[in-house]
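The data blocks that follow each hold one structure.
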Structure 1
Amino acid sequence: MNIDKLQKALAIFNKDGKSGEIYGYHDVVEIYPMTDSFTKEEVAQIESLGFMPTDCEDGWQCFT
């Protein structure tokens, strides 16, 4: 993960301006955006930036 990818992903996660929570565990960053939903294109872009869904509903994670 690098700052450019993280910034691009955060812009998508916060597209509605509702913010959310971020947690870090060892080498994993978990993000729980408050956005109601993402389009298929946004999901594809988020995944191309190195994020994947968490085991918990509505969360995304990446490895550092």
Structure 2
Amino acid sequence: MSAKEDIEVTIVPPGADSAKHQAVITDRAAKRAWSGEGDSSNEAATEATRKFLGDRRTREYMEK
């Protein structure tokens, strides 16, 4: 199984505790996660993706 197959994206709508949407990108095998928050699910996903792509370990997920 490649690293890409272990990636999961979760979008959480606002709840009683928060007026913001949340998104989490999770690598289950490596036990890593990147989260984002925003006024919409798109904003939250974009923030989480930016954090994921900005991580120094991102090259592990990219094809050569």
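As an exercise: FRET efficiency 1/(1 + (r/R0)^6) of positions 7 and 39 (r between Cβ atoms, R0 = 25 Å, to 0.05), calculated from one structure in 1, 2, equals 0.50. Which structure is it?
2
Which of 1, 2 yields 24, 12, 8 for semi-axes √(5λ) of the Cα gyration tensor in Å, as computed?
2
In terms of relative contact order in percent (Cα under 8 Å, 6 or more apart), which of structures 1, 2 is highest?
Result for relative contact order in percent (Cα under 8 Å, 6 or more apart) over 1, 2: largest is 1.
-9000 is what came out when helix-only ellipticity at 222 nm (-39500 (n - 2.57) for each DSSP H run of 4 or more, over all residues; to 500) was calculated for one structure; which of 1, 2 is it?
1
Every number in this text was worked out from the coordinates using simple rules, so none of it is lab data. None of the values given here were measured: they were computed from a predicted structure. Cβ atoms are built from the backbone, for glycine too; each structure is taken alone.
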